[in-house]
Structure formats: structure tokens, C-alpha cells
Structure I
Amino acid sequence: MNTIMICLNQLGIGGLETAVFNYTIQFLKRGYRVVILAKDGIYKDKFIKEGAIIENFDFELKDKFDLEKISEMVELIKKYDVEQVHVHQFDCICYAYPACVYSKVPYVAYVHTGILGVYDFYDKCFISYRYLFKLYFESAEKIIAITSQSKEEVIERYKIKQDKIKIINNSIDFNKLLAGHAPIKINNLVIVSRLAEEKMTSIINGINIFRAYLEKNSEARLIVVGDGLCRSKVEECVSDINEYVTFLGQRNDVISIINDCDVVIGLDRCILEAIAMKKIAIISGYEEIKGIVTPENVKILADLNFSGGNVETKSVESIINELLNLSVDTIKSIVEENYKYAYDNLNVGRNIYIIKNAKNIKTEIDTVHVFDAIVKIQNIVYEKTKYTDKVYNDCKENQKWFESIIQNKEKENQELREAKEKSDYENEQLRKQIEDIYNSKRWKIASKFSRIFHIV
């Protein structure tokens, strides 16, 4: 049986994981065996139910090549006789890339991010990625980018040929959806998001939209789907309206929740899901609010992965006015036309990539050259790490020296303070003694005798 291996960080609930789930179903439908390497998560049972094989694999992000883990992946490739590997996240690269090259198995490199500048983070934090990205993209059988922006960034940054990269917009499996229906009233709003720091601006934008709408419609209610480290921050943001807000946490039935709502507020994949379920979709933006998805802007927004990108910013007030002025017929027109565009252009059944005749592909990769490059990267990382460790240790020694000087100085100052306090105390005691003597009868008598003798 032909086997596709998928590399993914974890099987949690998120837009990327949902996209991979949809790809998995399509591969299985086409008769492929699908093996997924990822950390276990809440989505695991759904993948298994569809027929995927799950291997618990931790793609820990490191600034070096973990030869033991790479060997483990090589053995899994052999075990399942994998003919092609689909790598969906950058954290997987330092394992999947050498494993595929060693096994002489072609791989597909996915660029899921629609946000520019992600490579800068990796370059800054992980020395090996400064060299690894170019090798990884050059050696891929095909690169799949979800937006034209992300395609151009890879081409310009790593000098990759145009025909090596294919754009496949984020898509959805319409066959797996419930039968969506257009809202009649706008009462129930939902925010779907990971409650993480990088999503906070978007979430707060969504809350501000709901708060303003609630002032105009007392029947409005908000559901928040998702979880994360920033949940307490989000709960604090709605503390003044918490009786109108419900938190559902992490869920694997997001589609059914969306189906019961009228408006979806969020970013990226949840907007696509809203459109596919015939709901009003509002892009809350990574920075600024981008507004309602309409037949006039849906194509542009789809190519930006429904993140908003450089699309015109909308104010909360303008969005509230639009919502309040939507008639039943207008709502139906918007959601039906949006749905048609998504069905025709963002249907995962037509938007997947599989390497044809993968077993017959003769890789042009020079394995010796690649592993020589990997060794060089390892040596560079080692030298850089050794240097930074030396700088760190020197700084620690200097810190100790400064701390000892400060401590000695503080000790000297303390001794001086104590000496001064002692001196002040003794002077005060002496002053009191002199004052007592001066005020005593004996001193007064002595003073009188002194004046008498002085007169004589």
C-alpha cells in the first residue's frame, strides 16, 4: 500500500490541525495509508476514527540535530514503507529533513503561515535555521504556500524557483460539514481562537465588537471557543459583561457550535468554516479590525488566508452599523454568495497535493553534500554555543566580582554607619552628662564661689 507520512507538532485543536485533518481524509479516500507523526492531543481520536495511524513523536524545537530522534524517524519510514513525507510545521524540519534525505524519500514542504517575518524569529533564536531553511526548501519536491505573500517571501528570501512553489489556499472538506443555514437574526456571536498572547489583540477586537453590539441589542450573547495560557486575561476583559459571555474551552466540535451561531469573529481558518456554514464572518485582524467578509472582498481575503493582511481597517462603530442594517434578504445574499465562492475555490477535494509516482522519483539530492552541510551547521552551532557559553561564564564571573565589591562596600558602609551611630550615641550621652552637671546645685554653688573669687 502506498503510504504518506505527515509531520505535525501535535494533535491539538487549531486551524492548522484541522487543515491537516482534512488533507488526511482526502489521502485516505484516494487509497493511501496515512501515518501521522505528532504529539498526542485531543484530536487524536478523530484521526484514528478516519483510519489514520498515529505515532507519538515529539518534534521538540532545538538548535541542533538530534541524531537519536532522526534515526527513530528513519526507522518509522522503513517500517511503514513510506513513499512521501508531508512536513507541515517548521519545528519538524531538523528531524524530517535529514531523515528524508537519508532515506531518499521525497517530501512536500508546507508554508502555512500567512504572516510575514516568521523566518526572522527562527533565524534570531536558532542559529541552525539560518542555514537549514535554504537547504530544506531547495531539496523539497514541492513547496505548498497558502498565500501568494508567503510564496513570494520564500522566493525572495531563499532564491527558490517559481515553479517549485504552488499556492493552495486554506481549504475545507464540504462533505464533512453539517448543512449550514443563513441567520435570521443577529443575536448569537462566537469567537473561535487559541487564547494565546499572539492572538490577544484579535480576541480583544472581537470582544469590543460584541460589547458595542450588546449596547444596541440586549439579546446578544457571546460564546468563546478555545483555551490557552491567556484565558484568565480574556476572562478579565469581559468581567463587566460576563453574564452575557460563555467560555466553552477547547472543543473538537467547533463546526456544530458555529452552526448554532449567527456571527463568527476571528481569523484564518475559523472564518473559512463560518463561510462554509453560511454564517456572517467578521475578521478581527492581528492588529486592526478588517470587517465583514462579503462577496466583494472574499477572493482577496481568501488569498490572505482570511487574516486581513493589508485590507482596509474598519472601526467598531462602522461594523455595528453594518450589522444593525442587515436585512434577512441581505444576510442570505451575503452568506450564499460567500458559500458559493468557497465551494468552488476552497474545496479541499480539489485542493490537495500528492507527489505522483513518488517511488519512481530519483532524487537529485547529493546525500554526502547534505550531511556534510548538516555537520557544518552542527559545528557552527557548537562554536557559537561555545562562544556564548564563554561570554555567559565571563559575565557570571564579572557579576560575582561586582557583587563582591558591592558586598564589601556595603559592609564598609555598614561599619561606618555603626561607628557613626556609636559616636552619636556617646556624644549624646556626654551632652546629657554636661547638661546635668550644669543644672546641678553643686555647679551653681561652684559658679557663685568662682564669681566671688574672681571679684576679689
Structure II
Amino acid sequence: MALLHAFCGRKALAIGLALACLSSLESAQTSLTPVRLDGSLPAVTGPGLHAGRVLYPSIFSQGNLSATAFVRREEADWAVYVSTSDGTGALWSQPVRIDSDSSGSQKRLREQSVWIAENTIYVVWEDERAGEVPPTTDLYLNVSKNGGATWEGETRIDKGYPAGGNPIRDWRMAVNSELPGQHFVYLVLSVQGNSDRKEELVITGSVNMGASFVAPSAISSIGPGVADVDAIDVALQRNLKLAVVWQDDRTGTNEVYYQRSVNGGVSWLANDVKVSSVAWQADQEISVALRDETVVVAWLEEMTDRHLEQLWVNVSDNFGIDSWEGPQMVGNYDAMVDDVDQPIVELAGDKIVLAWCDDRDDTFANDGYVASRDISGGAWTESVVSTAGSNFPRFARARPVDRADRLVWSSDDYPNTAVASHSSDDGSTWSAAGNISMHPGTDVDYAYATWNAAQNRMLCVYLANPTGHDEVFVGGVQY
């Protein structure tokens, strides 16, 4: 079987996201005054250092619906909460707890934990409740089919092994819809197998809005137990095309491999395609972009030193079957001295757009950079988007593909800020960076963005500690 893929009665937390000028962005845009989402939750008392601490936010917005999820640590308990809004992000609902765990076990969200398709919200989180020693991670899913008014109840995702054992070490999620009411939910998992603790690469999916998932099946042509799988990523198109990339050590060193499916995961290429160089060691960070027949893979290589990574890409014009340009290094840093981190790639118009951080101007701090080129080839054009430090640059999440002309990151030096930049020419040039967090003197982390095309605005979730402990906020930019 193919792996196809409330606002009613809302209690507003704040009359938020009032518009105010953001001087470092173009005058046609305005910043959105941030709204705190967890302020209405009961205060947690006790001696614990992390009591009431908010962690791991995720956000998505589409059409007339936005949803933010986060974890709140309440002394001996970890809880997953969701707050919803319309597409403007102006008013947010009272957060609702969506997990039913009573064991107090750790839980974690990732950037891609929240997805929206039509009026349905999907939330996936990592959960330690069945394990004794972290990280014995399982994944759980909860779904709301009415915009967050009610929730179906949590489901543990089948990873091919019993709960608790054989932890999921890495995962990616993708959701799309072909027709109204027809949703395709995919989860790509790196699961620790029984063979010498090697991680295995598998995929599972749902065609009934998460009510059930098919049994996980192998993606790699070499099968389980042969190599240790690490970094992974997935890209999805409306026509059931899936592109999956990962690194494994089948040759004795970590190299980057690619697989693709044209039928929603029913079948894959007979042999994995190696897209990285044979000379060096791939290092833990990887990204893939897919549109029509174009596939772009970005990753890091350790060419000279295990503490220095360089940014490499490979491009295919026939969905990765047999036509690849070959590995090429990107960036104007010194490959023998500078260290690159946190690469991400996406397609915008007729351009390939890459974002990353490197330390070319400061040994101990990263700045943010973007490079673009035509899909058909040619030279890369590099832009500096941050000279005040940069961590974890991310394009604004959207369906069917992320917006490669909307970028957000957190600054590198304390006090941190959530920062945004945009491009009006498909990534060739970028606006001056603008602070969108507006909490002077605080520490800002976990800045992630989502793009709402109907509202022409980018919403950004982040954590800040203006009162001394982390709180969750949503701000953004109206274009």
C-alpha cells in the first residue's frame, strides 16, 4: 500500500501583534508586536531550577489557521501544549495540553513538529515515557481535525520495534494534500537497530489523517544492519514524489546518499545514489530541496580537520535518477581555516538558495550568509545577512515548500535577538537584518518562522526570558 499521504470559544491571551515600524526592514513592511502564549498557564512553584520552564517551540500557519506547540516543564512533569490563532496570528487561544502521559517523562518538539493541512493540525513529539534511560525515544502524534477545538488523542508511531527499546535517533516529517480531505503524512525515521547499535533508515505514512500508519519499511537499498545512519532530511511534492537524503558509514567513512520515490514510498531506486565526495567525511548536517525534477542536496564535509566543516552541494535535473552536476563547495570562506555550520537549502523562483553560518570574521562567533545561483547553473552570488552573530538560520516554513526568500535566525552574542531578513529577487539580494523579538537585554533562542501566503506575513515563534525564565512568544513581519 502506498504511503499516501478553534477558533470557536477562543480565549484570547492578548490583543497582540499590533503593527510597529521596523526600521531595518523596508518601509513597506512592519514588525508585529510579540505576543506571549504561555502567560495564562498556572504558575508553578517549588524549588526546581526548571519549574515552569518552556522549551522546544514549533509553529505553522496556512490560510485562516495558525498553530504553535511547545513543551512546558512543570517540576516533575513535561507537557506538550498547543495554542491556535487565525492566519493573522493576532489573537491566540488558551494553550491546551495534548499529551496524556502521567509519568513525568521528557518530551521534545522539533522545528517541523507542527503541520497544518486545510483545517487539520498535526503535532508530533519525542517522548521518553516507555524508556528507563534517555534517550530511548518514541514518537507520538496527536491530531485536531477542527482547527484545534478538539483533539483525537495521542498515538505512538510504529518504529518497527517495541516501545522504549531501539530509540529513534533522528526523524523528519512532511505533510501535504492532493485534494480536499486527502492528506499525506510521512515520517522518515533513523531507528537504532539490533545489529551492533547501527541506526536504520525507515519510512512510515498515513492516508487517513493520522488515524493509522502503515508498517515502517526500509528506504536504503542496502537494508538494515549494514551501515550506521545519522543525519537525515526529506522533501515532498504534491504528486507523491519523495526525496530522502542521509549520511551513513557503509564505506568506512560517513558519506551522503540519496533516494527517491515517485509513488509515495511504494518503491525506490534499485541502488542508493552517493552524492558526496569520496575524499572526506560528511558531518552530521544535511538538507534537501525538491521542485519538479530539480533536487538540491547540501551538507557539510570535514576536509582538513574534524573541527572545521565546509559547505558542499550537488544538483540533479532529473529527480536524482542519474544526472548530477557533482559535488561543489560553496562560500567565500577559507576552507582551511574557517568552520561552517547549520546549512539549509531551498528553491525560490528559478534560483537555488543556501543559508548557513561560518566564523570567517571571528574565531568564536558565527555570522549569517546566503548564496544563490540559477537552477540551470552558473556562479554563486553570496550575501552577508548578519554581522552581529547568527545561529540556526531557517527559511520560513510553508506548504508545499518553504519560502527561501524569508529568513530568520537568532543572534550569536548575548543579549540575543530573533532576527529576520527577506529577498525580493529570489535570494540574489537581501534586506538589512531586523530585530523581531523586541525584548532588550534578554536571551532569545529557538527562533523558527512560518509563512502565511493568504496574509502575506511571516510569523516567528521564539523563547525569551524577560522575567528570568523562558517564555514562548510569537512575533513576525507583515509584508
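Of structures I, II, which gives 1.05 when Cα Rg over 2.2 N^0.38 Å, for residues 35-194 alone is computed from the coordinates? This figure was derived from II. Could you tell me which structure in I, II was used to calculate helix-only ellipticity at 222 nm (-39500 (n - 2.57) for each DSSP H run of 4 or more, over all residues; to 500) as -17000? Computing helix-only ellipticity at 222 nm (-39500 (n - 2.57) for each DSSP H run of 4 or more, over all residues; to 500) on every structure in I, II gives -17000 only for I.
Here FRET efficiency 1/(1 + (r/R0)^6) of positions 123 and 259 (r between Cβ atoms, R0 = 35 Å, to 0.05) was calculated and came to 0.25; which of the structures I, II was it taken from? Label of the source structure: I. Comparing Kirkwood radius over Cα pairs in Å, for residues 179-426 alone across structures I, II, the highest value is found for I. Structures I, II were shown, and mean count of other Cβ atoms within 10 Å over residues 155-162 at 16.9 was computed from II. Between structures I, II, the greatest calculated value of Kirkwood radius over Cα pairs in Å is seen in I.
Any read-out appearing in this document is the output of simple, stated calculations on the displayed coordinates, not a laboratory observation. All values derive from a computational prediction rather than experimental measurement. Cβ atoms are built from the backbone, for glycine too; each structure is taken alone.
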